[in-house]
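Participant: In structure tokens below, several structures.
Bear in mind that the values in this text are calculations on the coordinates, not laboratory data. Treat the numbers as computed from the prediction; the structure is a model and nothing was measured. Cβ atoms are built from the backbone, for glycine too; each structure is taken alone.
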Structure I
Amino acid sequence: MIFLIILFGFVLRLISLNQSLWLDEATTALVAKMPVPDIFSKFLPADFHPPLYYLIMKTWTTVFGYSEISLRIPSIIFGLGTIYFAYLIGKKLFNKKTGLIASALLATSGLAVYYSQEARMYALAAFLVSCSIYFLLEKKWIIFSVIVALIGMTDYVSLFIIPVYFFIEQKHWKKIILSLTPFTLSFLLWSPLFFKQILAGLSVKGTSWWNLLGTANFKNISLIPIKFMFGRISFDNKILYFVLVTVAISLFGFLLYKSLKASKILWAWMVFPILAGFTVSFIIPTMTYFRYLFCLLPFYLLVAYGVEKTGKLKKIITVLLIIFNVFTSGYYLLNPKFQREDWRGLVNLVESKKTSNSVTIFSADLNTEAYLYYAPNAKITGREGIGDGYSQIWLVGYLGSAFGTDDSAKSKILALGYKELARDQFNGIGLVYLYENKQSLPLK
């Protein structure tokens with residue numbers, strides 16, 4: 001049964017796998033093309049992630065290439081592995097049925113499906129954390145030790161799981177400390193770059209980027225349980241959305257209530273990292289829900305235990321939960337509105353209609369990774385490149401509204417005598433504007 005569940009989860013994750021890369025995924029692709037020394041010297045000091053995922057992708061893409069599908073396959077593999085560990089942990093803590101229910105819910109979860117299709121490190125982090133919990137419960141200390149070191153080299157936020165280890169095995173705290181030796185040594189070696197990353201992150205404090213990273217506020221922490229239930233989807237009709245969220249909270253809340261005494265281990269795993277992250281976010285923002293994907297597995301294990309405690313209703317509730325998950329996953333997978341930024345569509349339009357004397361200008365920060373993934377030789381600049389020597393200007397409003405730079409860029413272009421000819425909307429990106437000035441001179 002568990003392998004049928006994993007197979008269904010695999011098929012679900014193949015749907016719409018070739019959708020356009022968004023900005024961060026394109027960053028993964030461009031980093032994977034860099035020489036390894038350049039990854040460490042030129043990219044990682046300005047990033048805020050350890051190197052393991054990028055090194056895995058460097059190896060993977062060398063063999064399988066850089067297509068959208070190829071870039072996302074590793075995350076599918078990690079996501080399927082997490083489904084299997086949901087079963088193993090559920091069987092270890094409770095029984096086989098609870099493990100199967102939890103794995104079925106994780107296999108169909110809208111949030112799990114979404115990030116199993118993303119060429120980023122969050123599926124890997126969730127997989128490694130689930131591995132670490134299982135091997136800690138099994139007291140396989142060497143394997144546990146290696147996995148914790150790998151977590152430390154994958155994602156910083158996932159390290160909030162470390163205090164939970166001591167809660168799980170309080171009697172073996174000395175062995176846990178000893179098992180943390182490889183992690184400690186590897187992190188000490190990594191620490192010079194880590195501190196550079198911290199300084200680079202703090203340098204954007206007070207800018208629009210700072211708020212986008214996930215500051216500590218009620219909205220960001222309340223989004224975590226909502227996204228755990230609904231995934232990435234939402235509804236334009238706010239009344240309908242409120243009703244559905246209320247119903248979902250009531251059902252999942254009831255099942256979590258039934259599991260209050262189920263396992264302190266799972267409650268600690270689900271709650272502590274989020275509270276720790278919220279506290280840290282007053283200094284360095286980390287409160288974006290996808291960073292806590294590794295807390296989704298204990299959420300479903302607790303829900304699965306709650307289902308087991310509903311007696312004769314458990315089969316009905318299990319079916320309803322799976323239907324709900326398949327609906328939320330399907331709504332994302334089949335509706336481009338909830339899929340990733342459509343850079344492929346935007347680049348295909350712009351590059352097919354560009355003249356020899358035209359330029360693409362970004363109205364906000366020069367986040368060109370996704371554009372360059374689809375058009376490596378494109379002529380791109382920021383607002384400072386606006387001038388009167390072009391026959392065409394294509395203005396990309398990506399993040400322009402968030403940064404408050406759209407209007408100033410458009411005003412500057414119009415002041416130079418350009419006329420707006422067209423505008424197009426692209427999912428997740430916003431508007432791209434076409435301006436033309438037939439009287440302009442060729443660039444020198």
Structure II
Amino acid sequence: MIKYLFLILMFVIFTPLFPQPLILETYVEDCLKHNLAFKQKQFSLEQSLQALKQARGMFLPAIGIEARYSRAGGGRLIELPIGDLMNPVYATLNQILTTVGQPPRFPTNIPNEVFPFLREEEHETKIRLIQPIFQPALLFNYKIKTHLKQAKTIELEIFKKQLIRDLKTAYFNYLKTVHVVRLFEKTHLLLQENLRVSEKLFQYQKATEEVVFQARTEITTLEQQQTEAEKNMKLAAAYFNFLMNRPFETPIEIIDETALNFNHEIDFEQILDTALQNRLEFPQLHSALAAVNNQARLARTSFLPGITGVLDYGFQGEKYRFTEEDDYWMASAVLNWNLFNGFQDQARLQQARLEQQKLETQFIELQQQIKLQVQEAFDNFRVARKAIQSASEKVASTRNTFKIIHKKYEQGMAPQIEFLNARTNLTNAEVSQIIAKYDYQIKYIELQRSIGR
């Protein structure tokens with residue numbers, strides 16, 4: 001029984017240590033699932049995918065049903081001069097019959113026919129199939145949509161990396177404020193003890209009342225700093241939870257400092273080469289440039305003819321019926337060729353060429369910009385690493401100084417002002433150390449982001 005209790009106790013003690021490095025990765029996964037800005041980027045990508053499907057569908061035939069039923073009145077009249085044509089002929093035939101002794105047989109009073117141009121009642125119902133045969137614009141439009149979809153996909157990945165960086169930065173900023181608040185709480189207990197000692201010294205007339213006033217002033221000053229630190233902690237937590245798309249007051253798990261790495265070795269030339277190879281802005285710009293190239297080709301297709309096939313099958317007539325006597329079919333090949341439209345096509349082609357030149361210039365600028373980002377991030381990282389060492393040495397020095405003065409103060413060999421100054425120096429040094437440690441983590445994240453990770 002004791003053996004099992006011992007195992008359970010060891011499990012409770014050591015279990016929290018194992019998942020700590022995974023806490024932040026879990027937060028990253030949840031953030032990518034729930035962050036609203038990331039969802040908007042995903043919707044934009046989905047729109048690009050649907051635009052690509054639309055462009056692909058333009059190669060396929062379009063089939064539709066068209067039905068028309070109309071009634072008409074008035075309009076032009078069409079006169080058919082049947083009487084004027086046939087009455088003289090029939091009169092001549094009657095004369096010939098009379099000459100040979102036969103009675104006349106043919107009418108000579110046939111009236112001319114008049115009928116309206118518009119039918120009083122008419123219907124037409126047909127199925128129409130339209131198939132592009134030679135339409136170069138469709139091909140280049142499809143290529144443009146393909147490259148734009150690729151650019152949107154890369155844009156989503158870039159935003160994802162940026163969001164991860166922002167989340168981790170917000171998390172370490174929160175940890176920074178948490179440890180500062182804890183430090184102030186620990187210091188507050190120390191000052192409370194100093195106040196108690198000062199009151200005892202004054203009570204036994206071993207010190208003047210000013211030591212009590214000074215001790216209370218120090219507590220008030222610290223409480224003001226503590227309130228400011230708690231406010232910063234609340235804001236840091238709110239921003240982190242905002243990125244996670246959850247209530248601002250949601251508790252945040254804390255990684256133990258021992259789970260963090262403070263000894264990253266970075267080679268500048270290596271990370272610079274990595275950045276120039278891995279940064280997604282380069283393939284994104286390549287996709288945009290490819291889209292512009294196809295935009296220029298699309299503009300050139302305006303000078304080419306287009307051929308479309310059209311097939312109709314349906315029914316038409318004066319009565320709304322569908323019989324073998326009313327059906328018909330018609331197949332057509334339609335040629336479209338734009339010969340002149342006021343130099344608009346030439347202007348569109350020139351615009352595409354200028355956009356192409358602009359993107360090529362932007363590519364050179366992007367290389368220089370990334371080099372500058374890597375240089376800045378690397379320098380900030382080196383400064384942060386040195387700041388940790390400097391802060392650690394300062395904490396060790398001020399802590400030893402405080403221990404000595406604290407003992408002298410308890411023995412009445414050091415004035416209170418010296419004790420309070422030593423305590424203030426120690427607190428400030430410890431705050432600087434906390435800031436330096438978590439700024440180091442933030443600068444390392446920024447360095448990793450600058451090389452495309």
Structure III
Amino acid sequence: MKKLAIVSTDGHAGPLVEAYRPYLDAKYHRDLDGLIAEENEFLEITSKIGAFSESQLKVVDTDGAIASGGMTGAWDLERRLAEMDREGIAVEVFLQGHQCASAPFFGPQNSYYAAEIRMAGVRAFNRWQADMLEGAEGRLIGVVEQTPVASLDEVIAEIRWGGEHGFRGVAFSGVTDPAVPQPPFHDPYWEPYWQACADYDMALVIHVGLGTPQGMIYELFKQRAAAALTGDYDRNSRQTNNMMEMGEDPMMKELLTLNYSPRQVFWQLMVGGVFDRYPTLNFVPTEARADWVPATMAHMDARYERGDTPLRRRPSEYWADHGYAGASFIHRAELEDRHAIGVRNLMFGRDYPHPEGTWPNTREWLRAAFAGVPETDARQILGENAVRCYGLNPSLVDAIAARVGPAVADILGDYDIDAQLLDEFEKRGGYAKPAPELLPQVLDEIMESALVG
């Protein structure tokens with residue numbers, strides 16, 4: 001029987017920032033020296049809020065993947081492929097950003113940098129990424145990173161460069177910058193951007209959410225690190241799943257906006273007619289859960305039925321044809337609701353090497369989460385949907401899976417998963433949490449603001 005072809009739609013990458021020097025224009029090398037000091041501070045922060053305790057390692061690291069330095073696969077291609085092989089992952093999407101290194105100026109984990117140097121960092125990362133893709137021989141999916149800059153032509157040139165080098169997606173910017181205000185995505189300003197993405201059949205990837213002001217996440221990490229020192233932060237509870245608990249804190253309100261921004265972008269794309277003009281474009285919210293889709297589409301459909309929108313079809317129809325939810329560290333509730341989300345619209349991501357992800361326990365996580373899921377559904381969610389979404393060569397993916405993929409019975413068999421391990425899945429990734437309640441007033445505001453004028 002053909003093995004399961006697993007495509008992880010959420011994997012993270014990026015070296016320690018010194019490694020970008022040969023990819024970075026020489027005029028920015030002095031800035032890179034300063035970035036190294038910032039990275040050291042960042043790593044000191046993440047060591048306080050992202051590490052597994054000794055008792056946790058006894059439960060989650062029985063193969064010694066973490067203890068032996070498995071996280072270095074974020075930049076060490078040989079180790080990354082070894083960890084993919086160990087967990088049965090045939091192909092994985094590349095996204096910037098993880099706890100083991102900082103970003104070259106443009107990331108949400110950086111402090112604030114001006115647009116010029118952010119864009120230089122984008123080019124450096126994309127070119128480093130291209131070298132990794134070439135060495136991986138089809139096992140990594142390139143996603144073009146970007147950042148807000150004054151000239152859209154500069155971003156489009158980077159997209160076209162990525163398309164010529166085999167990249168299969170474009171990531172919405174992970175940060176915003178008040179110095180570079182940009183119109184909403186239904187504005188005609190973006191038309192050349194959509195054209196460039198369509199020319200190369202690039203998937204439109206939004207990771208977690210639309211960017212926050214650069215520097216905000218860095219400050220949030222500092223606060224969490226300070227709380228860890230005083231015992232006020234529980235490192236076993238990393239996921240903020242109930243946005244109603246955020247209160248009136250401005251930073252928490254910003255994170256609420258981040259949580260809803262995939263819905264905002266999808267609505268703006270529909271209002272702007274992007275999918276109508278470019279029917280091959282796919283929209284991929286990843287590491288943003290997938291269990292919000294049914295309630296959100298029902299609410300958007302109800303708004304469409306009122307008749308005063310430019311949408312040509314129901315939002316749920318656009319979602320069925322263009323939406324692909326990259327369910328990082330997939331929750332049991334998402335699989336139970338897979339038909340409402342769309343079996344052909346749901347994908348898996350292991351979020352490597354983030355501590356909230358499924359690594360280094362991906363096989364056990366999938367065995368627990370996919371219990372009772374039919375093989376036909378499992379094959380779609382674990383790989384076939386991603387192959388279609390990113391336009392991969394299915395024969396190549398199957399050939400890789402034949403070598404490294406798990407047998408069907410290795411994932412979909414009857415397994416009794418250790419209770420301590422399941423508890424760790426819940427602590428680090430909210431494995432058993434139900435779908436979050438829709439906040440209609442937030443979604444209504446998103447929809448109405450795109451329809452004004």
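Participant: State the single structure among I, II, III that was used to calculate distance in nm of label points 7 Å out along Cα→Cβ at positions 277 and 301, giving 3.8.
Facilitator: Structure of origin is II.
Participant: Assign the value 15.2, calculated as Kirkwood radius over Cα pairs in Å, for residues 45-140 alone, to the correct structure from I, II, III.
Facilitator: It traces back to III.
Participant: Here volume of the Cα convex hull per residue in Å³, for residues 29-76 alone has been calculated and equals 208, so which of I, II, III was it run on?
Facilitator: II
Participant: Out of I, II, III, choose the structure whose coordinates give P(r) over Cα pairs in 20 Å bins from 0, in percent equal to 14, 27, 22, 15, 10, 6, 3, 1, 0 when calculated.
Facilitator: The structure behind it is II.
Participant: Supply the structure label, taken from I, II, III, corresponding to distance in nm of label points 7 Å out along Cα→Cβ at positions 261 and 429 with the calculated value 2.4.
Facilitator: Corresponding structure: III.
Participant: Hey, another quick one. Can you spot which of I, II, III the value -24500 was calculated from, given it is helix-only ellipticity at 222 nm (-39500 (n - 2.57) for each DSSP H run of 4 or more, over all residues; to 500)?
Facilitator: Values: I: -19000; II: -24500; III: -14000.
Label of the originating structure: II.
Participant: Right, next: I, II, III: which one has semi-axes √(5λ) of the Cα gyration tensor in Å, for residues 333-372 alone, as calculated, at 38, 11, 4?
Facilitator: II
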